[in-house]
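I've put the structures underneath this note.
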Structure I
Amino acid sequence: MAAKVLLVDDEAPFVEALSMRLENRGLNVQVAFSGNECLEKLEKDAHIDVVILDVKMPGLGGIETLRAVKSAYPLVEVIMLTGHATVESAIEGMKQGALDFLIKPCNIDLLMAKVKEAYSKKASQEEKIAEARAFNIALRRGD
């Protein structure tokens, strides 16, 4: 099954180009053009695995969006992208739970590797949760 990715950036030409490149590599890509739209899409679709999130956006910025995503959807992995990198924003993003922080324009193969890593991490966490639930059910039944 292909990873379901939500690409969030306020620059429409960038979003269109990158989403096409990711889809051509087999990913299921949805797009959002703001932090608020990102949160709306996550609320409507519980199967999004990875969010690729721009740091600098008008309104709800990337770090604030990251906080909201990790608070409401802790298993969703987030990869931060920025064309305006600072060490401070990278450190803050990682503290808030981002899987990684990449500089735009980033190499598509590097981004794909990070998406695969994020997808695997989320799948592993979901598997552990399912195993814990099954164990608890077995305990209650006395197995």
Structure II
Amino acid sequence: MSIYATNKRARFDYQISDTYEAGLVLSGQEVKSIKTGHISLNNSFITLKNGRRTELCLINCHIPLYKHAGTTLNYEPDRPRKLLLKKSEIKHLVGKIKEQGLTLVPIKAYNKSGLVKLEFGIGKGKSKIDKREMIKKRETERKLRRLKQQY
């Protein structure tokens, strides 16, 4: 399993409780572009397509045009891409989003037996105070480890 892209800000900005795996609807040149490592999950999110309860879409995921592809008219690198999930899974996720005010955040894109998969999680946004506390906690743990190594 090779990882193509990770969203490093996802775990910093959101408190992620559950993770899920989904396929993506992609064109051939997008798959080639992803497999060469040209994908960005920064600032991307998952939402319902046109308010429908049966389709989830990945928004703001940047996949540039494959450089060896021929001339492609009207290619949009940031177009919405449909997620491939079972209907029961979608209903479960939509229920959690609507009831608890949670969001779906993409975490990483990777290869699984030749297919491009997306791992995403259900997360609740962190406040600035929570982020600052997490940074302070991390720094104090580093200082303690350094002191233990010295003695």
Structure III
Amino acid sequence: MNHMEKREVVTAFLRHDDRILLLKRSKQTATYQGYWSGVSGYLDGDAALMQARQEINEETGLADEDISLVCDGAPLEIPAPELDTCWVVYPFLFDITNPDLVTLDRENDELQWVRAEDIHGMATVPSLIKVLARCLERERGKRH
């Protein structure tokens, strides 16, 4: 029986004026080159929130004072049989005040600010909309 390797990753969504930042993965990334994603990276033994903040800093140039955590979502498993991997994704949602401060590193070629509902038609990494929904549901639950 084929057993997929579990790989833990963080995905952080940055939001400004009800738009979500999506990044187009470059050829410098190991997987899903040319696909849109949130800020993401492997979980390397750090606490997931600390790793998410580090990835945001590396991939967008934003410092801790430029972002504020809205919520995290419960981790979810996303099978990727084509890579013989099951991603365990720890999702986070942050608000930012100044989108002009975002500067991309070599991991991403482009950025786009989109409404959550517009993500459906985009070529994204697997289940990106489900990962974002996990955060948005958690945020709505916190308000009620």
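The value 3.4 for distance in nm of label points 7 Å out along Cα→Cβ at positions 5 and 61 was derived from one model only; which of I, II, III is it? Only structure III yields this read-out. For Cα extents along the principal axes in Å, the calculated result is 62, 41, 28, so let me know which of I, II, III that is. Among I, II, III, the structure yielding 62, 41, 28 for Cα extents along the principal axes in Å is II. Looking at structures I, II, III, which one was helix-only ellipticity at 222 nm (-39500 (n - 2.57) for each DSSP H run of 4 or more, over all residues; to 500) calculated from, given that it came out as -10000? Going label by label, the one that fits is II.
Read-outs: derived from the displayed coordinates by stated rules, not from any lab. Keep in mind it's a predicted model, so treat the numbers as computed, not measured. Cβ atoms are built from the backbone, for glycine too; each structure is taken alone.
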